[in-house]
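In the part that follows, the structures are each spelled out as structure tokens.
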Structure I
Amino acid sequence: MRLLFIGDLTGNTGPANVNKLLIKYLPKNTMFLVGKNRITRVFELFLKIRVADSVLFSGMSKINIIGLKLANLFGVKSAYLMHGCRRIEGELNHTYDHKSIETEDKVLDLTPKIICVSKHFMSWMKENYPQYERKITYVNNGVDWESLPVVSSEVKREQDTLMAVGGGLPLKNILTICKAIQLINQDEKMNLKLIVLGNRGKDLEEILSYSFVEYFPHVNHSEMPLYYQRAKLFVQNSKFETFGLASIEALINGCDLLLSNETGAKSIISGLETSDIIYNTLDVAEISSKIKSVLIKSNNKKLLNSIDHEETSVESSVKRIKAILYNRYEE
């Protein structure tokens, strides 16, 4: 098997971080595009795709359109690993870009297989893109258990500190978390704080109007444990989240977890109960009630122990991706 892998391997985005994990377990003879500009990358793509047995396009890029056309022309097996959906994300974040959506639509139309990064996301895609139902499948994002640091029991966690990632993006819905914390602080005379990490977005100004918010706009992935290990509770209140690897990393780093029913990572946490899930991401009363509940009764060990390490490993994910490329995978 000679695989050509096309995807971001240098960025600090979610897809790029997933790609960096995947390549650690890909075959040693896997090929990559190393050109720095579009012309050299297209030329390189043409040369390498002709000697490849299969191509995996991981993440959205205009070059995927050229690559998929070449793969179809030369009879090379190919698949698109779908980390996000630009259409719904653009709508929710008020950043709708018609050209970007057109690129995504062309890729979805051309690819023989759409591999969603969670079972939950696959179900959403089949419901919202029924025309592609027969070629949509999934491989849950893998967790690199072997490389994760062991969290010391001596970590001095801030018992009144919560954490959320996504900055001011409306999709991440951190603003509603702020409203829930404010309600708790007022009604219960508590002093809860919230660490917010991530890029700017439409909601950021209002988020920063809350005095209990501590904001960090740019944090390298390697530095994330420093923040996870400060917080008692990690809250993922996304309106739409194809996976949400941060929620798993938070658990591993000792945080309790509260996540929305729209978070794809729930696909691998078998121990989730109704008290751990936010069903209405805009319901301040529900969120505040569940924050108080989890702060009183920790759910970290329960949830972390319910994740099957072997089934959710990056190595297992790579094996499933290869099987899909060679039509040997069954859901």
Structure II
Amino acid sequence: MNKTYNYRPGNGSDEDVFRVTARKIEEMSRTKDLNSLREVVANTIFNLRHLINAMHSRKIRIKPWMEQLEVLLVKMSLHASSINELSKATPLSRDDSASFIDISSSYILSRALLENYLMFFYLYMLPKDDEEAQCHNLLYKLSGLCNRQKYQVSLAPNILKKEKEFQEIITLRKLLEKNGYFQQFSEKEKKGLLGSSPKASPYSWGQLIDQSHLKGEHFSSSWKMYSNHAHSEYIGSMQLISYFQDTEALTHTIFHNLEATLLVLAVAITDLLNLFPELIPVFDVEIDTIGKSFIHCWSVVGLRKNINSGQPSVDPSSEGC
């Protein structure tokens, strides 16, 4: 939020270690060493969780509109852990004589991880000031609660909860109407955002990828591929049949999917350190040198190069997300 973005936060970036780590990454990629890559993913997830825990131990204060920050980061770590586990073969028989990697579920979780990061970016990195951030948070909450109103409930506690959330929806709509940033939208845009199915964001997923700190050229195509698998059973079945016939291609695909997972995690950690510089001493002292070096190396690959020149100009979409 209007600060110079630090691509390599912390003072533990030993250049020799960085070069050694870069060579390790190149060697893993050349040999498609899944076991070593899984270990790097697991360690990076642990380091993200360590930083989340440090926010409590260091009593780092967050602003009221950051109320969903921790849970989004925890969800990110859980998605990544599941993707890592799914990179291992699943038995197809009782005697383990046949097994296969569940690439279809891995793609669906990869989409969830990417969208999780994009919502983190939208809520906490994209806003230029508190007014815009509050607007984003209000839209995010309003969209979720309105969707929950569509659920059928029969138990008394759930009926009461639904009624309470309906009153909260009314309050959120009033707060949005008073929000200075929201008032900048046209009447047509406001109607689209506050309709019967409110949008969590005025931007589509594609537009958020373009504005985010991720290198859009890679993640735009990846998100479309993940979405195709999520929405088309036929595409997923075709892909599965082809991988049954070519297990080497499956290994390459799983490897690249884990690499994409690491890119998202490394960028998210770098974003978090920029959002809360108070965490940098934790990163410097409590994260081991190799762990820091892997995060820096993957963030170099995953981060957009022109962050400090400002966000790309993107007009709100009628699609939203």
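Given a value of 21.2, 64 for Rg and Dmax of the Cα atoms in Å, point me to the structure among I, II it was derived from.
II
Upon calculation of mean count of other Cβ atoms within 10 Å over residues 60-67 from the atomic coordinates, which of the structures I, II produces 13.0?
On the way: I: 19.2; II: 13.0.
The read-out was computed on structure II.
Could you figure out which one of I, II the value 0.35 for FRET efficiency 1/(1 + (r/R0)^6) of positions 20 and 244 (r between Cβ atoms, R0 = 35 Å, to 0.05) was computed from?
Going through each structure in turn, the value belongs to II.
For FRET efficiency 1/(1 + (r/R0)^6) of positions 68 and 284 (r between Cβ atoms, R0 = 41 Å, to 0.05), which structure out of I, II has the highest calculated value? Before the final figure, lay out the partial values.
Numbers: I: 0.40; II: 0.90.
Structure II comes out on top.
Tell me which of I, II gives 0.25 when you compute FRET efficiency 1/(1 + (r/R0)^6) of positions 212 and 308 (r between Cβ atoms, R0 = 30 Å, to 0.05).
Working: I: 0.25; II: 1.00.
Answer for the origin of the read-out: I.
Have a look at I, II and say which one yields -22000 for helix-only ellipticity at 222 nm (-39500 (n - 2.57) for each DSSP H run of 4 or more, over all residues; to 500), as calculated. Kindly include the intermediate steps, with their values, before the conclusion.
On the way: I: -11000; II: -22000.
Computed on structure II.
Consider the structures I, II: one of them gives 32 for relative contact order in percent (Cα under 8 Å, 6 or more apart) as calculated from the coordinates. Say which.
Values: I: 16; II: 32.
This value belongs to structure II.
When distance in nm of label points 7 Å out along Cα→Cβ at positions 100 and 220 is computed for each of I, II, which one produces 3.4?
Numbers: I: 2.6; II: 3.4.
So the calculation was done on II.
Say we calculate mean projected area of the Cα convex hull in nm², for residues 140-267 alone for every structure; which of I, II gives the highest result?
Numbers: I: 7.9; II: 11.9.
Largest calculated value belongs to II.
Every read-out reported here was derived from the displayed coordinates using simple, explicitly stated rules and does not represent laboratory data. None of the values given here were measured: they were computed from a predicted structure. Cβ atoms are built from the backbone, for glycine too; each structure is taken alone.
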